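Some structures to go through are shown next.
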Structure P
Amino acid sequence: MITIIFSYLDVGTCSFDDAKALFPECICKEFNHLKRGQAANATLMGKILLAAGLQQLNFSMSEMDNYRRTLQGRPYLNGSSLDFNISHSGNLVAIALSDTNRVGLDLEEKKWVQLSDFDMVFTSEELSFINDDLDNFYDYWTVKEAAMKADGRGFGLHPKEIKISSKVKEVLIDAKKWFYRPFEVDSNFALNLVTNLDWCFEDVKIAFMDKFQVNKSSTVLLSNLIWL
């Protein structure tokens, strides 16, 4: 099963001091080098969604004590069966979690871009499909980024190395096959999920976190999820 939880930066309030009561030092240290602003708030919201996901999937909050990053920068919970991936753009933040699958998630706010600037990112077949259409561009771009994140090498992979087959919704990286599906959580954003197992898309659950509160005295996250 795969669970996607998303929320907006203006949902709830949580200061970085509040976060220190909820998260272990291995997570809090990621906040320390960030300047306060939208990017920092999005990073904090991503960790709040991780905590909400752990609670929802009946994992112990102590799992976060084992938060690590690979040499390529991919976050993981050491020794846990749970895989997760976080993405944010604009005022929207989302996380995908699974205890059966490897997952990669990317979302992008749909803004005007000069599509010709991305010719080196896509193959000729992909450019033919995009056909100067902004929605098609963001669909393919989020697939590529989600695939990079699922693979674990991130931008250590050149985007052109990731071959997309839109007819069967598959991605090929170094002869390894991945599978993807788009999901709409907000019409102003593109969101794609990439995973290593194709059957799992029949059991994807999506929830919107419409409010949350950090109880500092008991170091508990109180959140409300609306399942879509």
Structure Q
Amino acid sequence: MPSDLEGVIRVRINKKADEDTAKDLAVDMDGYRKRFPDIRFEDFAVSHSRYSSYPKLFYVEGQFHEYVVYINPGEGFWYTFSVALGTGETPASEAELAAFRTVTSSLLAMGGKAPAAQVPTDFDSALAAADENLKSKEGEKYDVAFARKAGPWISRALAGCTKGLPASDLGPFTVLVRVAETGQAEEVLVRPETKVALCLKPSFAGAKNPKPPGPSWWVKVVIAIR
């Protein structure tokens, strides 16, 4: 880092000394401050549904942009993952970030203790919960806050996900997001599973949302492409 492999998503397995992955990231950031006095760091939205994730954008304006996330599968595994994407002088596009999130969310640790099996929530049950949440005043208020936060990045992501697709692939679809108390998405469901819906789904999984009124709060987003 910075990488000569612009536009290539790299995945690496690293031997870990302890469980403090945030400290490992901080050490790397300190090293880059010494090498690049003008370097800047920014958070960006990417996460893994099962493992702790520590993302950071390293960049120097006009020189390089490196998107990195460290992933710790937890105690019982001797390693961490790191996923990196270099985009050169310009920031990553929404399509590149969507691909980055897809790769990140697909990682599965093996050779240690297995994560608990997770059965996806039935779509109709999740939809009923989202509709029920909207019946309360606090639910209505949260729905507005969620839309205000998500609207801008959804528009940008849709531009990348719809590029070059025929009109027949641009039908409406519904997204259901189960939001944790921290604002992190715990689960994302889409119906119907169109090309655009499946492209957009990882972006919802990695987004940082407002903190909901309660735990495991279901939100409904209807996407109609114009």
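What follows draws every value from the coordinates through simple rules; no lab data is involved. Note that the structure is predicted; figures quoted are calculated from it, not measured. Cβ atoms are built from the backbone, for glycine too; each structure is taken alone.
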- If you rank structures P, Q by distance in nm of label points 7 Å out along Cα→Cβ at positions 31 and 175, the highest one is P
- With semi-axes √(5λ) of the Cα gyration tensor in Å, for residues 111-182 alone computed for every candidate in P, Q, 25, 23, 15 is reproduced by structure Q
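Suppose FRET efficiency 1/(1 + (r/R0)^6) of positions 23 and 215 (r between Cβ atoms, R0 = 25 Å, to 0.05) works out to 0.30; of P, Q, which structure was it derived from?
Details: P: 1.00; Q: 0.30.
Label of the originating structure: Q.
Any idea which of P, Q comes out highest on Kirkwood radius over Cα pairs in Å?
Values: P: 18.1; Q: 18.9.
The structure with the largest value is Q.
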- FRET efficiency 1/(1 + (r/R0)^6) of positions 63 and 191 (r between Cβ atoms, R0 = 25 Å, to 0.05) computed as 0.50: which structure among P, Q? P
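Once distance in nm of label points 7 Å out along Cα→Cβ at positions 143 and 167 is calculated for every structure in P, Q, which label goes with the largest value?
Details: P: 1.3; Q: 3.1.
Ranking P, Q on distance in nm of label points 7 Å out along Cα→Cβ at positions 143 and 167, first place is Q.
Comparing P, Q, where is relative contact order in percent (Cα under 8 Å, 6 or more apart) highest? Don't jump to the answer; show the numbers that get you there.
Values: P: 25; Q: 19.
Structure P gives the largest value of relative contact order in percent (Cα under 8 Å, 6 or more apart) among P, Q.
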- Read-out helix-only ellipticity at 222 nm (-39500 (n - 2.57) for each DSSP H run of 4 or more, over all residues; to 500), computed value -8000, structure in P, Q: P
